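Just below sit the structures, each encoded as structure tokens.
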Structure 1
Amino acid sequence: MRRLELKRVRVCSRCGRGRAQLEGDDGERLEVVLDALRARELAGQRDDVRSLASFVLAQAAETRTTFGEVILDDGPGGLRALLSITRDGENDVVACTAQEGVELAVRAGLVVYATDEALARDAEPPGNTLH
């Protein structure tokens, strides 16, 4: 596994979709496709309505749930995120979309890792291009 950091969020001016560009110390790169709403929020454009990630983080704080790290991995349906959670002394790992994982990592200040399989994926999945 390689540790990655969010370097940049690109947002398409035509469709609003985006890409989160993550990079590691050794030059590893991974791009995560973002829907338009998440791309705008991660690029610093806030909405009046609270995001799901903000709600989840607030609920976690109320229930003494803590998040560990986000691991981007190549799953059965493509790139996914695995999020480690500790609640009442019990550890768990939950899967979510890669873009949800990146958003949670950014909002909660979590460390992001990528597996070798995730890094080996094609950077441009079919049908997910920006204009």
Structure 2
Amino acid sequence: MTNRKTLDQIRVAVSLRAKGRIGSGNEGGDKIKSFPTMIQNNGLLGALAYACELKGSGYKNQAEYKMAEFIVEYINELKSNNYSVTGNDDIEKPESLIEYLTKCTPEQFRRINAEVLAFLNYFRRFAS
């Protein structure tokens, strides 16, 4: 019998670790709740591009960038539990995820998008 975790267990574990490590946005809004909507309205690549927008020497949208980092953490956790959505590729930061998404197959893209939204559904519940 293997000690393999379910996808829900992985989603919850990463959500609980990330809980409290997210800040509010520039306007003081709850970015945790708005990020999944941003993905649904603008697509995963659009939301990640927004999160990675630079301003000076830092990121313009700090809370969104932090959310993108949690997404990367979740994707890497999937890989370490033999549920990889990125094959053998390592994703180190949100910018690496953007690069990967521009090269992957449509099927991989859809799977990653679905996993990200499933993860954020749990993250919203635990972090808000």
Which of 1, 2 yields 35 [relative contact order in percent (Cα under 8 Å, 6 or more apart), calculated]: 2
At a computed -22000 (helix-only ellipticity at 222 nm (-39500 (n - 2.57) for each DSSP H run of 4 or more, over all residues; to 500)), which of 1, 2: 2
Per mean count of other Cβ atoms within 10 Å over residues 10-17, the highest-valued of structures 1, 2: 2
When distance in nm of label points 7 Å out along Cα→Cβ at positions 42 and 82 is computed for each of 1, 2, the largest belongs to: 2
Per Kirkwood radius over Cα pairs in Å, the highest-valued of structures 1, 2: 1
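None of the figures in this text is laboratory data; all of them are computed from the coordinates on show. Note that the coordinates shown come from a computational prediction; the quantities given were computed from them, not determined experimentally. Cβ atoms are built from the backbone, for glycine too; each structure is taken alone.
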